[in-house]
Structure I
Amino acid sequence: MDMSAFKKLLYYIVFAAAAAAVIKVTTFGWDFRGHTEAEKSGRAGAEIRLRSHVVKLARDIGNRDLFQNNNRSLKASLDYISSELKSYGYKVEYQEYPSSGVKVKNIIAVKPGLSAPGEIIIVGAHYDSCGNPGADDNASGVAGVLELAKRLAGKPSARTVKFLAFVNEEPPFFRTKDMGSFVYASEAAGKKEDIKGAIVLEMIGYYSDAHFSQHYPPLIGAFYPNRGDYLALVSNFNSRRLALEIRDSFKSASALPLETAILPSMVPGADLSDHRNFWKYGYPAVMFTDTAFYRNRNYHQQTDTPETLDYSRMAVFLDGLEKAVLDLAGPAGK
């Protein structure tokens, strides 16, 4: 190993361990006591809607990429997501660009802010999959965005909230300029848009209560649970203020355990979704994730199907996400 490689390894070890030890925070546990019947009823409805979205995308449509069935599956996904957002009362916009000889589109629904419309909060997820049904990766994330959009449709806020479904997150486009989130973030930076925070949902549906069902990058696991019964909130150092604000809001509204990790971008898995492109352009961004291949053995496999997900936990996650986004967007009168 040359000196340069050694320095990189040392940097990773020191910062990964330090960040995990110092900034890791866990919310309170999985407990529904004290919830009213109305809250339980509302959560049941959310579970039904979340399952319906995942089944539509992962089973009825299936593999979603521009190479599948001459792009028909990706188009069917776009039509479904757009139709749902329109049914909630949103005007849907598209960001179209060429990729691999065809036109692909990001999907955008906007809830304008009333007193600070130029300040923007983004909640997004990618809607393509990687040669498989992609229930957890990432129909679950899209379902979360749709459920949140439905909940917030009639709730005014000071800042503008944008709900996005990104195309082309999966290979062979990942880490390239063909990623939908790269196109969006680069254009936003060019326009000098004032994005106060971007929240990316990347696999939010797979959980396990079994001991040692959760795995980690080297040196990280000593500071975190060995059961995959929680959701992770991942941030880099530049986005730590956003992450901690979201953590506190989430903690006040959701019973789902949350592990918050503020890590160097070089930690394996830390940048493996669309938030990486917001980081690239200097925007604060975080990722909510069930940790993908560190927990879910169905990752990028044909077994990533709707039956493997926990819609109850997903619904409880949405309680916390809703509170966090409303707090970030601010009350309408301010």
Structure II
Amino acid sequence: MDVSPAHFFDTVNSYQRTEALKTAIEIGLFTAIAEGNTTPDAVAKRCEIAEKGSRVLCDYLVVIGFLTKNDGKYGLTQESAVFLDRRSPAYLGRVTEFLLDPLLRSGFDNLTEAVRKGGTALKDDGTVGVENPVWVNFAQAMAGLMTMPAQIIAQLVPTDAAREVKVLDIAAGHGLFGISFAQKNPKVKVTGLDWPSVLEVAKGNAAAAGVSGQYSTLPGSAFDVDFGTGYDVVLLTNFLHHFDVPTNEKLLRKVHAALADGGRAVTLEFVPNSDRVTPPGAAAFALIMLGSTPSGDAYTFEDLDGMFKRAGFARSEIHPVIPDMSSVVVSYK
């Protein structure tokens, strides 16, 4: 059987892919090509870079699948046209401001130590430290990516338009998940819970969406503040993966107590299959948690269902949202 070290070298050098894509986004290269600047010299002039730099970077982006090249001219792949042209409504360039945040990247500078101890080698509890400013960055940078999942969840979990509906959005971040419920139903009253600095971003997004009158805030830690009671929906989006099972169950018992009879907890998570290696996008997320949190993980549906049941919930159901990555778990009181 023929063997090759190519996979080894591709993996060892994969940081170069990250930096090439980051650079292309920063200089607006994909937008320049979408505008019709398809040769190295044209890209160089439009992006104000050296012609050699333009040629080498564009050729590399062809090699790794972000550009096409025919007769010496570059073009965008379908994915690049949708996600990397700044003029596209689905533009994802800002996401790199969070995903490549120095704190998140530094969690992998000493991954060996994290593997040895079973949790991040970062100081101050990594990304889950009290009022960590990385979450302001998250709220500002990730909103575009979360618009579609937020709208899907609001459709998946209908609310009663004939009466006032209370929604608690835990770790609200950008606020889009609660805002989507408010946009869909004018009877919805949303309470966004997060650190005070993060909630300023959510309030701004609520105002931009025209639902400020339906949006209030509850600053502080989800583990410490009093939620109140009578909620019809509690949102737990991209939150449980930061903590271990006992910590999550303690929080979920608090969520259960805050829900009205018949209320639902709605969880958005990276949910791997029970083999923990498929689908690859969800399964690989466990390593991010190992590098950036003391005890976080990527939980299977069986894991999540068990947590919710032990916290008092009657049943849970799962709905895929983003193929290979995110799923919604709806749990009923």
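Couple of notes before you dig in:
- Parent structure of the calculated result 54, 53, 43, given that Cα extents along the principal axes in Å is the read-out and I, II the choices: I
- If relative contact order in percent (Cα under 8 Å, 6 or more apart) is computed and equals 13, the structure in I, II: II
- For mean count of other Cβ atoms within 10 Å over residues 278-285 computed as 16.6, the structure of I, II it came from: II
- If mean count of other Cβ atoms within 10 Å over residues 118-125 is computed and equals 22.9, the structure in I, II: I
- Origin of the derived value 146 (volume of the Cα convex hull per residue in Å³, for residues 94-165 alone; candidates I, II): II
- Taking distance in nm of label points 7 Å out along Cα→Cβ at positions 62 and 318 as the criterion, the largest value within structures I, II is that of II.
Where a number appears in this text, it was derived from the coordinates with a stated rule and is not lab data. From a predicted model like this one, the values you see are computed outputs, not experimental measurements. Cβ atoms are built from the backbone, for glycine too; each structure is taken alone.
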